[in-house]
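Quick heads-up: structures coming right below.
Just so it is clear, none of the values below were taken in a lab; they were calculated from the coordinates. All values derive from a computational prediction rather than experimental measurement. Cβ atoms are built from the backbone, for glycine too; each structure is taken alone.
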Structure 1
Amino acid sequence: MAEAGNSPKAMRDLRFAEGVVSNLSLFSGISPSHLAAVARHCWTLSARRGDTLVSRDERLAGVYALAYGSVKLALRSADNEERVLRLVSAGQTFGEAAALLGRPSCYEALALVDSRLIVIPSAAIFSLIDRAPRFARNVVKRLAERTFELLAEVETATMRRGSQRLASYLDSLAEPATAAGSCAVQLPVSKTLVAARLGVKKETLSRLFRQFADDGVITVSQRKIAILDRGRLAEAARGNGSDAGAGNGDDGEAADTLRAVN
């Protein structure tokens, strides 16, 4: 928990927690007094690259909010095979369902780079739900959004070819207002992690990038991707474009149905 008292560190942590909470969509429209009350119960976590923030089957004391850095949520099999469920960026949260239901986490969370987070205790969330109807609606909306995201994940993993997965992922990185012409995006993580996130082998991902480049849809320079024709990329995401990745499940890779990611 945050350090008690009025020490300089405690005050810095409190101001930090208030700043993080106030910028979360979960707390949109909530009064400053309510935000301050929640922040007083939060505590901060600092993680170095590679640190485990949450272990599988661990019970979460609250919802995690990422102030800066990057966090990977992943399932891991008994033989250490990994399936990346989600890449968490600054300003996003994770662990809502496990924390609010009081159930063990079904995934592990690892810091991809040096990161800092706050933990919002479940008790503080339930208390605010009782006092602020707007916040209760925000929580319902957030959990509903995660349900739709999970359904999209299941569809992607079980019904889409690798080319569709990659096209959809690249399209999601572009600004929503970008027209069907050209734009540039930056992969937020390494291509190895992108491959794991999409449920394909790294070699398959490289082949898909080459195919889209050969088709004039994108150009690739390290982690910088120039989308030359967003309209065609969107068509590929719907399965109407490039035949890259067509065949028997992208070199035989069949993704397992995803489990709940909260």
Structure 2
Amino acid sequence: MGYCPSLKVALHIVSDRRDKLATWLQQRSYVPLHEVCSRFQISEATARRDLTALADKKRIRRTHGGALGEEYHRFPTFLERQRFAASGKQNIASRAKKLIEPGMACFFDGGTTIFAIAEELQRSPVVPMTAITNSIPVAELLAPVNGIHAHLLGGELVPRQSVLVGNVSRKVLDSYHIDLAFLGAEGLDAKGAWNSQADVVELQKGLVKNAGQVVLCADKTKLGRNAPVFLARWKDIDQLVTDATPQEAAAAGLPDTFFAKN
């Protein structure tokens, strides 16, 4: 039987742990080192060795203080996603903007549909307003607008998505009162809303729990689809803004109560 020379641990145990770590990372973008330690009950030194070994095999990408999983490489960049369903996103953005009233504090998610709402606000601001976001493009767009006070959450940067994630983002978010939270999703089905990455969903779930109102914004290409991580059941979503017709939504199993509101 082979052993890992530094710790005298059987090689098959080390290999099995690293395989499980790689699988876990497949559904996540960024994972900080302390989460690896907690998840697998290992020391930081062992976690660093495991991540380095996986990076050498090109199964993950190492970063300062953590790692990026395979999902990071598969996921389209922010600019690439902006081209998808552009007309539907514009339709959604113009309708979603009407929900904002002067004096509100609104959270803007990191998706391109939500970015389209920020573009609407830049063209025709609703002021005064506080805009809280983990999206660098949203913050850059809204910060120069007179009457909009833009707040960017801290955290670890995920470059392809241009968002900040992790424990810092979640802790900072807890310090805000949010009137409206505009969230995106990668899939909508009869069960509810789904998204692609666990670290993004963790932040979104905090908003679903604590925001005054949760507004889900998704174009009709997301209908009848799910994604790796479940976000929320329909009973936890206050409003759905989509370019889908009631018939298209019903065929995908979505509740018709949302369309009575729209």
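In this comparison of 1, 2, the computed figure 2.8 for distance in nm of label points 7 Å out along Cα→Cβ at positions 160 and 240 is attributed to 2. Here percent of Cα pairs over 17 Å apart, for residues 40-135 alone is compared for structures 1, 2. The highest value is that of 2. When mean count of other Cβ atoms within 10 Å over residues 112-119 is computed for each of 1, 2, which one produces 24.2? Label of the source structure: 2.
Highest-scoring entry among 1, 2, by Rg/Rh (Cα atoms, Kirkwood Rh), is 2. Quick one: relative contact order in percent (Cα under 8 Å, 6 or more apart) came out at 19 when computed from one of 1, 2, so which one is it? Among 1, 2, the structure yielding 19 for relative contact order in percent (Cα under 8 Å, 6 or more apart) is 1.
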